[in-house]
1. To which of I, II, III does the computed value 1.40 (Cα Rg over 2.2 N^0.38 Å, for residues 136-247 alone) belong?
2. Can you tell which of I, II, III yields -9000 when helix-only ellipticity at 222 nm (-39500 (n - 2.57) for each DSSP H run of 4 or more, over all residues; to 500) is derived from it?
3. Starting from the value 21.1, 58: which structure in I, II, III was Rg and Dmax of the Cα atoms in Å, for residues 96-199 alone calculated from?
4. With mean projected area of the Cα convex hull in nm² coming out at 14.3, pick the structure among I, II, III it was computed from.
5. The value 18.2 for mean count of other Cβ atoms within 10 Å over residues 104-111 was derived from one model only; which of I, II, III is it?
6. Among the shown structures I, II, III, from which was the value 20.0 of mean count of other Cβ atoms within 10 Å over residues 152-159 calculated?
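Values in this text are rule-based calculations from the coordinates and carry no lab data. Worth saying up front: this structure is predicted, and the values here are computed from it rather than measured. Cβ atoms are built from the backbone, for glycine too; each structure is taken alone.
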Structure I
Amino acid sequence: MPETLVPRMMVSGDFDGTWRLYQASLRRCWVPAALLALLWSGLLGWLMSTLSAPDGQDDIYQLIEQTEAVLASANFWRVVLAACCVSTWLFCILIAIIHGVAVGAPIGLGAASAQALRSFPAALAAAAVYLALTSLGTVLFVIPGAWLWGMWQLWPAVLIAERTGPTMSLARSWVLMRQAWWSATTLTAVVTLAAVAIPLVWNAMAATFAMLAGADARAAQYVALVALGMGGALTAPLLPAALVAVYVAQLHRRAPGV
């Protein structure tokens, strides 16, 4: 293992360590985080406009028919696939930036973007394997899927920090997660829920305030969408911070044997 991968500052793989790393990295992460939030809130806005009745009076049966038509559309799945690919690149940028902060060697947005772009094909392959196998395990037996999800969850941090391929990143994650499954999986699960719940709360509050201010339903929807995007931009670095915190903590705990 290259010496530069040994962290030069202590980062704990717990809630406190994640929060401190998130705070230390946030000002460097706002561009990819905002783009990630804009991507998915924009996709949601496009979907909302597609499913809304022209006269503004949404009928449940009409919405069901529209939803079925959208889900059967190849164009919809092409858009979703493209969004997932761009999201993977942006997520890797966040990992690169946060890892630089964690090891005491911060890098700029340009360097992080280039590093993520070089790792992009491997990241797509690792993500495909990860999602396919954990989803299969979840559908068939649930518990094996959860176990695999926890054991392989560090692959983005490994792939970016150690510049490995997809197979090695999954294998290294497995090694690092030994004897840390419960604590690390609890951390990332709670952080993921928080990262999703906070923007949704903002969304609901914004919609409520807009309606109370006299906005019509369509205007309230878009006000809520803006709030969702703003909340998503703030919470997008939370999961990458948790993954990096667990990664460097486990690496430090196991060094120099790993």
Structure II
Amino acid sequence: MAFAEGKFFYIRSRCSGHVLEVQGSGEDPGTLVITYPKGDDLQDNQLWYEDFVTGTIRTKMNDFCLDVVDGTLCVNPYNPEEENQKWMTAGERVQNGRSPLRVLDVKGSCCDEGTEVCAWDYHGGKNQRWYLEHIPVQYFYIRSQMHGKVLDVRGSDDGPGADVIMYDQNDDQTDNQLWYEDREGMIHNKMNGFVLDVVDKTLKLNPFDPASDDQGFSYSDHRVANRNRDVVLDIRARNDENGAEVVSWEFHGGENQLWDLEYI
């Protein structure tokens, strides 16, 4: 059974009730992030997720990260050297991961739609307080950039220790090929809620164990990366046949380590 809430969320201001939005759905680097009324339908420019691998908050629209340039909140492509992109949620604060007392702040405590947001020293006012509204889980295929096959649980085996392999996408949507991310960004299978696990370097499906460092796989920058260990999913020996094994390996950037999420 899937969790009721997935990784994507609105960031709503306690000051105005408006949510953070990429202004005008602009896809250019440096597009401003403003407060705006929440839309009636799900809008990708108002939905965000916390990337625990890179320590950033990203827009669902194009994976750009929250960034502060010249004191004003905007979105930009991920830059691992940029400290102004290191944002995280902490209770009612959205704080900088390197400087926790530096937080997101609605400029001038203004409640008007379209108000800009800045970074400021924490003082606890309503214009610095936020709450998250997670949306339900969304299912997807995990598709290899090497050959277009998808992650598959061999034989729809729903028991612990089942093999996770590569396979052609089935004509009908089947739960053993569909996945979702929980509030923490961890990947689960739709069939039984089990998570990706590595046993002797080979990918398996197992119940979640919070004490295991071999679990904890999340999607980040076209990698399926383990947040506990410095490894990613890798198609063993670049095998392009159905049933190919998937293993954990150090990242080298080859196509057998690159993936796309395809939401249904």
Structure III
Amino acid sequence: MSLIYEPKGKAREYSPLALNIYKGCDHGCGYCYVPKIFGRWGNYNHADVLTKPDFVNELRAEAKRKRGLKHQVLLSFTTDPYCNADVELQVTRTVLEILLENKIPVAILTKGGARCLRDLDIFRQFAGHIKVGASLTFDNAETSLQKEPGAATPEDRIQALRTLHENGIETWVSFEPVIIPAQTLNLMELTNFISHCKIGKLNHYAGYEKTIDWTKFLDDSVSVMRRNNKQFYIKDDLFAFKNGTVLKQEERDPDFLNVKPF
């Protein structure tokens, strides 16, 4: 089975290819969907961060076979490449070195904040064939610590994005899940220096999502993006609430904002 795989369903809106470096994540996000999925197949503790036996050697061999891939590989869907455990394990750095050596473009999505800056030197070596992004949910540390206790604070994530931007690295944000729309809209303003973003909504969260006016949130989001002259993609779940807002073709193309191949 390939380590680099094609995601299905909603995940495919983020990237044509993906690679999960770890199994598990220690950020403890209360809204995370992964424990529910993996928990179906027996005993599983999402807080235990592990790597597949011989993972690095298997990836090295696979990357060599797939050298020069034309599609970006996202790190990661079912884990965070810069979770707390990676500070000690540092498998993500090795993965980046392997992908760089084999000229495979990369997209990173993390809530690890400044942890990712450890690999700034490698990001630079990708020379435009990498983008580094953050998932942003809340605009204050208090709420974030309640709902995503192991993740970096929102301020830390935004500052890391700013540092990356100042160093010439393409930066992006995933605004999903959207739990408090007013906070998400504020985060959009606070990150108006990024290259682009992907905007979704909240799903399957004890019915809470039914209390939110998603049409208004969509309209407000597009307004903020256009005012700040930012590129963006509206995910399918949110687009379903479109009511009069006109979107450009690229704003509905999940691959328009992908990293270019080597």
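1. Corresponding structure: I.
2. Only structure III yields this read-out.
3. Going label by label, the one that fits is II.
4. The value was obtained from structure II.
5. Source structure for this number: II.
6. That value comes from structure III.
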